[in-house]
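For reference, the structures are reproduced in the following blocks.
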Structure P
Amino acid sequence: MVELVFMIKEILLKQYDRCHNENGWFVAIRNAIEGLNFEQAAWKPIDDVNCIWETLSHLTYYNYAYLQRFQGIDYEYDVTSNNETFSTGEYDEAHWQADIARFDAVMNEWRELIATTGDTKFGERVSQQNSATWAQLIADVNAHNAYHAGQVIVLRKMMGSWNAEAGVS
C-alpha cells in the first residue's frame with residue numbers, strides 16, 4: 001500500500017507541474033499567461049465572457065482555499081457566488097503583476113506542500129462534509145487549472161496575442 005501511495009503522490013506532482021508550469025499535451029496555466037500586459041489580460045471579446053485576468057483571480061481564489069484546507073485551516077468562503085471569484089481590483093499593470101505574483105505564491109506553496117507532505121495524507125478524506133480523498137481533490141484542482149488554461153489560450157488566440165511556438169497550437 002505504501003508503494004501505491006508513493007506512486008499517487010508522484011503522479012499528482014507530475015500532473016500538478018503539467019497543469020501549472022510545464023507544457024505537455026496542453027499549455028500549462030502559467031505559460032498561458034506569460035508575457036501578457038494588463039490590457040491584454042483585461043480584454044474581452046464580448047461583455048458576457050470572463051477576461052484572462054478574471055480567470056486568473058478565480059484560479060487563485062480556489063487554489064488558495066484548498067491550500068488552506070490542505071494545511072488544516074478551516075477556510076470559509078467569503079463570497080456568496082462563484083461569479084464573485086472572477087473579480088479583480090483596478091485594471092493597471094501594477095495590479096496585474098501583483099495578481100500574477102499572488103497566483104505564483106499560492107501555486108508554489110501548493111507544489112511544496114504536495115512534495116513534502118507525508119504519503120498517508122493523500123488517502124485521507126478532505127473533511128466530514130467532503131468524502132473525496134486529498135488525492136482525488138488535488139487531481140480535480142489540477143484539472144480545473146488545466147480547463148481554465150485552455151480558456152486563456154482561446155482568448156489569446158482571439159485577440160491575436162498567442163504565439164503557437166510557446167506551446168500547443
Structure Q
Amino acid sequence: MESFVIDSVDLRLLDALQEDSSRTNQQLAALVHVSPPTCLRRVQRLRQAGVIEREVALLSPDRLAPLLGHGLQAVVEVSLDRQDAQALEDFEVRVIADEAVQQCYRVSPGPDFVLIVGARDMPDYLALAQRLFTSDANVRNVRAFFSVKRAKFEPRLPLGPRTQA
C-alpha cells in the first residue's frame with residue numbers, strides 16, 4: 001500500500017478549499033502560489049485519497065427563514081440502557097439514516113450520543129423523537145436543548161497554524 005504524505009502546499013490548498021471551495025482551479029493555484037496543473041493534480045490526489053470527502057454549499061438559515069420558516073434545531077443527548085458495541089452500532093446506524101439528524105457523535109463521559117437535529121416545527125420534532133427515541137426500547141434517557149440563536153457555525157478543521165496563502 002502506497003504511503004500518503006501531506007506537505008505544506010497540500011495544507012494551504014485544504015485551508016483555502018475549506019474557506020471557499022467554489023474558487024476556480026486558476027484562482028486556487030494563484031492563492032497558494034502553485035501552477036494550475038500542479039494545483040489540479042494535488043486537489044485530485046486529495047480527493048482520491050479521501051482527505052476531501054465532499055464539497056457542499058452552506059445555506060443561511062436566517063435568509064431562508066422568511067421563505068421556509070425558522071424551523072427548530074436541537075442538540076439532543078441520548079443515553080442507552082446497553083452500551084455494548086452492537087447496541088451502540090445499531091443505534092448509530094438507525095439515527096444516521098434519518099434525514100433530520102444533521103450530526104451524530106458518540107461521546108464519553110456522560111450520554112452515549114450527542115445529535116444535532118433539525119425539524120420544521122415542534123410537531124415535526126415530536127415525530128422525530130417518537131421514531132428515533134421513544135420507539136427504541138434501548139433508549140434510557142433523552143435530553144433536548146433547542147437552539148434560540150446560532151452565534152457561530154464553522155465546519156473548518158484546524159490544520160495547524162493559520163496559513164497565509
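Since every read-out is calculated from the coordinates, none of them should be taken as a lab result. Quick caveat: nothing in here was measured; it's all calculated off a predicted structure. Cβ atoms are built from the backbone, for glycine too; each structure is taken alone.
Tabulated values for the structure
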{"quantity": "Test item: distance in nm of label points 7 Å out along Cα→Cβ at positions 16 and 80 calculated as 4.3, pick one of P, Q", "calculated": "Q"}
{"quantity": "Computed 2.9 for distance in nm of label points 7 Å out along Cα→Cβ at positions 40 and 112 - originating structure among P, Q", "calculated": "P"}
{"quantity": "Answer label among P, Q for the case where P(r) over Cα pairs in 10 Å bins from 0, in percent, calculated from the coordinates, equals 8, 29, 24, 25, 13, 2", "calculated": "Q"}
{"quantity": "Read-out relative contact order in percent (Cα under 8 Å, 6 or more apart), computed value 26, structure in P, Q", "calculated": "Q"}
{"quantity": "If helix-only ellipticity at 222 nm (-39500 (n - 2.57) for each DSSP H run of 4 or more, over all residues; to 500) is computed and equals -11000, the structure in P, Q", "calculated": "Q"}
{"quantity": "Winner on FRET efficiency 1/(1 + (r/R0)^6) of positions 8 and 72 (r between Cβ atoms, R0 = 30 Å, to 0.05) once structures P, Q are ranked, highest first", "calculated": "P"}
{"quantity": "Among P, Q, structure where Rg and Dmax of the Cα atoms in Å, for residues 88-135 alone as derived comes to 15.9, 44", "calculated": "P"}
